[in-house]
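Visitor: The next part holds the structures, each set out as structure tokens.
Here, each number is a calculation from the coordinates, and none is a lab measurement. None of these values were measured; they are calculated from a predicted model. Cβ atoms are built from the backbone, for glycine too; each structure is taken alone.
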Structure 1
């Protein structure tokens, strides 16, 4: 389970922040996708080809100022990287970085990458919310890239879908659908050895570029700039397999007869070569493994639990002065509730998955799917549920754990 920390109280000003704008409905055209509906975008472009979108979000402002981003990079709970290309030499350092460890903004050719900004700032989370036309199970995080003039990370490719949204300054992007994805040797970064760009654009604030996996790209800052990267999870086959087998082992895989029996070899003869692996042992182990079974329900349980598990650096902020259940109910009935920006809540037909744990849906099916989809519940809806002590007790527990908030509805 994720950590809870009483030492990180939520900023009261953030508690009063309004909810983020709802993500576009599947069949409603939106400037975010260049006038396409999400359904059209997913059908024509998702995992298929790049799309340049001018003024996807007009009048956009960076979620964090330069100073706030630098301060975030000084946090132990934040994943940050500093990439420099001084004197034509690539260098990579991992944070945290104190302010005096970063180059000055006037120094050319350096980049600060701050991963998971949505976990630490409500405005960054609000921006990420706009991309929930793709399943939450695939949505990963929002990274903010700050670059001085000439800064970049070199020509590279990603193994996942990404939206590159310009939020401050200008960045020149070159892309190519090349097949040669070999990398330069001896570098701390994965930089393509033979980058061959086919298209080129300069993106200004509000412009956005969508790239499917394995499209080569290179972004260079033209003056000081900031880019938000909205990335999606794309686990590899090896990762899925290893994680699922580990999940099965933790829960005790079915060996075909429902019994956990010990290995036996009553017919094992004495051996002249004790270090030699017995063929009979290998055969019997193979037989045991062949009997391991799992069901669709097991797979669903694994996927929901695994994909709802917060990242290792996530710490939930418990209320500084928690309300008792009666006051919590009164507050929620007046102002509603919303999921904390770090909370991951998924569901299927049988269960819901909250921050890495599985629970049976049962009576919660009356209200939980809507809360998970909207990530909020208004006061009127809460009132209809407040007569059920089981529901209010559960939501109060979530509130005390820092998984939901009250008093954030506009």
Structure 2
């Protein structure tokens, strides 16, 4: 049976599934329940500086995006960091870590961008025995207006500066949580590494407004007729998260920097994908808020079963395996040719492939009077839109042509040799590149 034990920055946990810093990790009661359910670790909900706690709204805090079957695809939240006293949180963290020494307990922190503020809180966090800290440079709402959260995460110089402060005043692992609300994720990741960060975690939530109430014309969630932008998370943000993780994993300046992946992890497959792109652990929030803490049982069982089937003995065997296969567009093989194929035995004659291709793509699917749909190879550019819109999984597949065969669309022989845009005759820079 596959070993899910994870060693991340020297922090050991029985599996790679950690609860992200959010409402599920707001208090001792929650975290104990999570550990009893089987979670490998938690990132405690973000602590603020000593003094009066932050004030959250007393009305709705979440907006939602649903799929056609009312499956929750995304949450928009306007909740701030913990509104419980710092001392209470610290006491609870110490008790939990003492009672669960085999679980990872990371403390998320957000205080003003002043060295004195970080110097004051870090020794108190260290006294709890927690395994490390996560610097919250990602929240896009509420705290960012106060010069914290994503207001720091969007300025690489600030990231490097604060990270360096923390490495000076704290002797356990420092993880920097990055905001996706930035043009190029590589710059803040580089700054974190330059500041001495032991790892980065990403993504935090995406600044968003999920919907508008068309009766009151107020963004949702609506507070007394007014709404605000919040942080978007859940399955819908997974593609953005995967891309940003991959960019850090393959960037020459950050390659090898440990990553804790966050963003829409709902199934074991999601977790495996994040890990294959370089994540040593994955953090979960929306899935736990949707299905409860026991979803970790499915995550553990599914990941273990898949690893057994593939012959992977431990999680380290997965981490980073997909990174070498991530490349830039200009290096994709232009001599690779595929065609769509429809399995007539599986086809339910709904016509979605035909409508999509005929109206919006390449007119490469024919429809007979008795609704038999077939691919016209002479027109098929292998865009695979038909595969994506087909409601029957596996009914339409993309079949590569073999070297030596003639592509009926171009009339050219499919070549075995690899060729890309950098050397293509249509590229005006090809000659200069040579």
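Visitor: Figure out for me which of the structures 1, 2 the number 19 belongs to, where relative contact order in percent (Cα under 8 Å, 6 or more apart) was derived from the coordinates.
Guide: On the way: 1: 19; 2: 14.
Computing relative contact order in percent (Cα under 8 Å, 6 or more apart) on every structure in 1, 2 gives 19 only for 1.
Visitor: For which of 1, 2 does Cα extents along the principal axes in Å, calculated from the coordinates, equal 73, 57, 48?
Guide: 2
Visitor: Next question. When FRET efficiency 1/(1 + (r/R0)^6) of positions 167 and 215 (r between Cβ atoms, R0 = 25 Å, to 0.05) is calculated for each of the structures 1, 2, which structure yields the highest value?
Guide: Structure 1 gives the largest value of FRET efficiency 1/(1 + (r/R0)^6) of positions 167 and 215 (r between Cβ atoms, R0 = 25 Å, to 0.05) among 1, 2.
Visitor: For mean count of other Cβ atoms within 10 Å over residues 119-126, find whichever of 1, 2 sits highest and give me its label.
Guide: Largest one: structure 1.
Visitor: Name the one structure among 1, 2 that Cα extents along the principal axes in Å, for residues 127-238 alone of 54, 33, 27 was derived from. Walk me through the intermediate numbers first.
Guide: Numbers: 1: 40, 36, 25; 2: 54, 33, 27.
Structure 2 accounts for this read-out.
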